[in-house]
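Take a look at the structures below.
The numbers here are math on the coordinates, done by the rules we state, and not lab data. All values derive from a computational prediction rather than experimental measurement.
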Structure I
Amino acid sequence: MAYIAMSGNPESPTLGAGLIVASATTKTTLGSFSNPVTLLAVFGLLLTAGLMVRQIKGGILWGILATSLLGWVLGIAPAPQRLMALPHFPVHLFGQALMGWKYFTPNQTFNLIAAIFILLFVTLFDSIGALMGLGQHAGRLDSSGKLPRSRQSLFAIAIGTAFAAMVGISPVAPYLESAAGISEGGRSGVSSLVVSILLLFSVLFLPLLAAVPAFATAPVLILVGVLMLAGSIKSINWDDLSEAIPAFLMILMMPITFSLANGLAIGLIAYPLMKLFQGKIREISPTLMFLGLASVLFLMLMTLQKL
């Protein structure tokens with residue numbers, strides 16, 4: 001998430017941070033600070049970090065607002081033309097999940113099965129990874145490192161994802177960006193309900209929200225990465241290589257592959273293997289073994305889809 005935020009294209013209309021840019025020699029390299037978009041991203045990062053260090057309530061939102069205003073005033077990003085507008089009802093989205101059936105042929109059966117399993121694993125791994133990360137950041141994990149009522153959480157995600165597909169919107173799943181709200185003190189279902197209600201009313205302010213440039217939100221994603229890493233990495237037993245190696249591979253592969261699911265799958269494969277090599281096969285639970293085999297199937301299907 002932080003890597004993606006840093007590597008956003010600074011050119012219009014994207015206006016990403018541009019702190020990291022592509023390089024033919026080293027794959028990626030430091031961006032140019034002669035670009036005003038990148039300079040504003042750095043300003044937003046330092047301002048937001050300073051507000052968070054000072055523990056100022058709403059510091060993340062103040063950082064976004066200040067960086068956006070500066071970008072609008074300097075003409076680096078287009079300012080909103082108006083604050084409010086009635087949204088258009090998205091009637092064209094409904095039923096999109098079923099529109100593809102008219103193009104289906106028996107020869108595409110394998111591709112259909114592969115696509116279903118890939119989407120299933122991506123959603124499952126993303127949800128598990130986000131739930132565990134957010135749960136740890138909120139201090140909700142029990143003494144054994146498990147998230148209470150995780151089954152109910154995954155069931156709610158499954159219902160939300162199925163409903164979202166039918167109405168043509170993004171999957172309803174937990175996102176790591178929620179760590180920003182947790183850091184501000186939102187740790188209960190009440191705060192989630194309030195945010196949901198406010199989000200519903202925010203559609204009236206789409207002209208204003210759509211004008212917030214990417215370089216103003218990139219600092220938040222970078223700092224959310226700090227929050228997530230600070231709360232998770234200290235619980236890893238780095239003295240035990242059977243745990244350190246899978247954890248390192250997971251942390252490394254998530255940004256490199258631009259996918260939480262890919263990183264989690266590689267970690268779930270590496271962990272049982274390291275324990276097996278260590279002669280501690282009894283520490284591998286049946287659930288972990290199943291997830292490891294599912295991860296192998298997931299990566300195989302992903303590879304076959306790219307051939």
Structure II
Amino acid sequence: MLLPIETAPGGAARARQALISGARAATLKLANQREAADPDAAVLVRAADPLDLAAARAIADPSLDLATPMKGPFLAEPLAWRAQAAAAMELARIAGILPAFLVAPEPAAEAVPLCAGDVAALSDPITLTIATRARLPVAACEEGEIVIFRSPDDLREHAALILGRQSGERVPLVRLHSECLTGDILGSLRCDCGPQLDAALHAMAAEAQAGGWGVLLYLRQEGRGIGLVNKLKAYRLQDQGFDTLEANRRLGLPVDARDFPVAARMLVLLNAPIVRLMTNNPEKVAALTLAGVQVAQRVPHSLPANPHNARYLATKRDAAGHLL
């Protein structure tokens with residue numbers, strides 16, 4: 001029985017064992033013990049004393065490390081149910097919570113069975129379908145149409161904005177844009193998401209004016225797929241000196257957890273099998289190509305840095321391979 005630590009109720013039962021990420025185990029000085037040497041593996045740890053909720057949350061959340069520096073001792077134990085542990089960690093990421101669980105708390109609520117195949121079925125892009133579409137003139141271009149996509153087992157609704165008149169004779173200009181509340185809506189200067197979104201819309205509007213068309217795929221994958229709450233936890237770690245990639249790893253989350261096969265499925269449903277892709281990220285090109293969408297051209301999409309995002313952009317260039 002696993003109980004997510006971050007969402008555990010205030011009166012959560014105590015447990016001596018916890019399931020955490022390999023990266024978190026390394027931070028807790030367990031990197032020389034068994035499976036803890038693998039940063040991508042789930043690690044089963046045992047505490048010397050039963051864990052109350054405050055102690056459990058201090059284990060789970062690295063953004064609390066400055067407030068709770070003394071933890072442990074802990075022992076990494078053999079893990080016989082690796083596939084189920086990996087599935088649990090992935091479901092935590094999809095849910096936007098930290099990948100950390102109390103193991104077999106007593107007493108506990110009714111258990112929900114889980115197998116590794118459940119996660120694969122949940123993330124299968126073939127279940128994505130067009131839910132509805134409507135005309136949508138926008139400031140950049142009055143000739144616009146919005147298309148909404150939905151999967152039966154996923155509450156997130158992805159969107160495509162088509163600018164210009166769709167035509168099989170012209171290869172569309174396409175931008176894969178992952179949701180960013182802070183950048184797209186609030187104008188955050190910590191990233192370049194808002195300016196990239198605005199510049200993409202205007203580039204597609206120019207394409208439409210010249211007789212072509214563009215497609216903006218707005219993917220509900222906040223924080224490169226880790227969710228809004230975890231993204232803000234990563235911001236707190238960045239304020240402590242970690243870069244954007246290190247912060248994700250320290251949270252026990254992937255550096256980039258975005259689901260690009262979903263974007264490929266959206267393009268197939270829009271009858272756009274060949275695209276000109278606006279991106280600085282070679283992994284997007286590779287992911288679409290692997291999913292069966294032909295990238296006829298990579299269109300650079302760089303914008304000037306500001307004092308607040310210069311380190312973020314440099315990290316994307318130097319550590320993540322973005323062509324900036």
Structure III
Amino acid sequence: MVDVELQKLDFLVGCNLGARPIDQHIKAFEALGANVEIAQGKITAKTKKLVGTSIYMDIVSVGATINAILAAVLAEGTTTIDNAAKEPHIVDVANFLNTMGADIRGAGTDVIKINGVKKLHGNATYSVVPDQIEAGTFMLAAVASRGNILIKNCIPEHLDCITAKIVEIGGTVEDYGDSIRVSMNKRPNKATVKTLPYPGFPTDLQPQMGVVLSTADGTSTLHESIWESRFQYTFELNKMGAKITAQGKSAVFEGVKELTGSPVYATDLRAGAALLIAGTIANGETQLYNIEHIDRGYENIEEKFRNLGANIQRVTEPDEK
């Protein structure tokens with residue numbers, strides 16, 4: 001028997017961007033034969049065995065797709081996941097499990113089929129796929145700063161939606177196979193951007209694009225289709241002289257010629273990355289607080305920006321008495 005007990009995670013884990021419903025996760029586990037109970041703020045899942053079945057995701061969910069794959073790998077029989085998420089890291093998880101003896105097919109498409117195996121083996125060597133969100137962050141940093149950045153060890157195909165928008169607003173993108181160069185030598189053009197599941201424009205690059213549009217030539221619009229609280233960063237950008245009106249899942253950016261340094265607070269991981277970019281292009285000094293958010297998603301980010309010419313340093317303030 002498998003007996004798993006977890007604290008309810010729909011509001012505790014990661015950034016506070018709105019509700020994180022887990023209904024699709026539970027639906028998948030129950031379809032495979034688990035008995036799931038929610039009581040006193042805890043989720044308990046029990047089963048003697050899991051049996052392959054057909055699972056339809058009511059919404060495209062990266063986390064639920066991965067959990068369904070993980071549960072189905074050792075289930076008895078074949079599992080089919082319809083309306084599956086297609087992000088590169090879905091494919092990466094499937095490829096990794098396959099090197100350990102799993103039989104997963106169709107990852108990266110709408111339909112994933114998993115033939116259950118009796119066991120997995122641990123003698124596998126695997127290289128994790130490059131992070132397209134980190135690469136996209138530096139691509140947009142190049143545009144915002146009107147600079148020229150060569151990003152190595154990335155997969156340009158995973159960045160097609162970002163590339164398309166950068167070209168649309170006047171930037172240049174050169175594909176070298178395993179690296180990509182982004183350059184911008186003028187004020188960005190205005191644009192309309194809507195976040196969508198992969199291969200659409202990623203919600204995790206929406207704040208960074210917001211910094212670009214805050215200094216664009218004209219009025220731009222950002223529509224957020226994933227999270228209801230993704231625009232918290234706009235309040236901080238407005239402190240820096242941006243002219244952004246955010247309401248619900250949309251925000252209007254009236255482009256200004258420049259931003260001005262100001263104390264700002266990272267409200268979440270990607271907001272922190274966006275404000276860091278804003279600080280590097282602003283006139284004057286910017287103090288960015290709550291940087292622990294940024295550290296969850298980027299390694300040595302200030303060093304990488306310094307290597308690109310930014311005047312940036314991490315400061316540890318003394319504890320208040």
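Taking relative contact order in percent (Cα under 8 Å, 6 or more apart) as the criterion, the top structure among I, II, III is I, with the largest value. For the read-out Cα extents along the principal axes in Å, a value of 69, 43, 32 was computed from one structure; give its label from I, II, III. The structure behind it is II.
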